[in-house]
Structure I
């Protein structure tokens, strides 16, 4: 049986914190920012956590090589 491989695309987009939470960057912050308010742009700069624990567990499993 072959070994499980880490999901490389997911590994570039999320990271797991020391306490096991999944942190990611928000979308819609790449370009076309002039139409967005300053408050919205400031919020988009912040990292966010995956709130759903089942989804976070699936992500962590996909990252374990």
Structure II
């Protein structure tokens, strides 16, 4: 039986730095956080990529 890999803190940190535009809960979280609609978050992800900092910056500028 194969030994399960231990998830490192680095992996979790990298995951938190991204917004998964296809995941309803992540889009909802970001929409609530920035007080914008879910569709606005999805559009921002498509326009600037999935970096959380870039998405939040784009949503705050509008």
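What follows is calculated from the coordinates using simple rules that are stated; it is not laboratory data. What you see is a predicted model, and the numbers here were worked out from it, not measured in a lab. Cβ atoms are built from the backbone, for glycine too; each structure is taken alone.
Tell me which of I, II gives 1.00 when you compute FRET efficiency 1/(1 + (r/R0)^6) of positions 20 and 44 (r between Cβ atoms, R0 = 25 Å, to 0.05). Comparing all candidates, it corresponds to II. When relative contact order in percent (Cα under 8 Å, 6 or more apart) is worked out for each of I, II, structure I gives the greatest result. Which one of I, II has Cα Rg over 2.2 N^0.38 Å, as calculated from the coordinates, equal to 1.34? Source structure: II. To test your reading of the models, identify which of I, II gives -9500 for helix-only ellipticity at 222 nm (-39500 (n - 2.57) for each DSSP H run of 4 or more, over all residues; to 500) when calculated. Going label by label, the one that fits is I.
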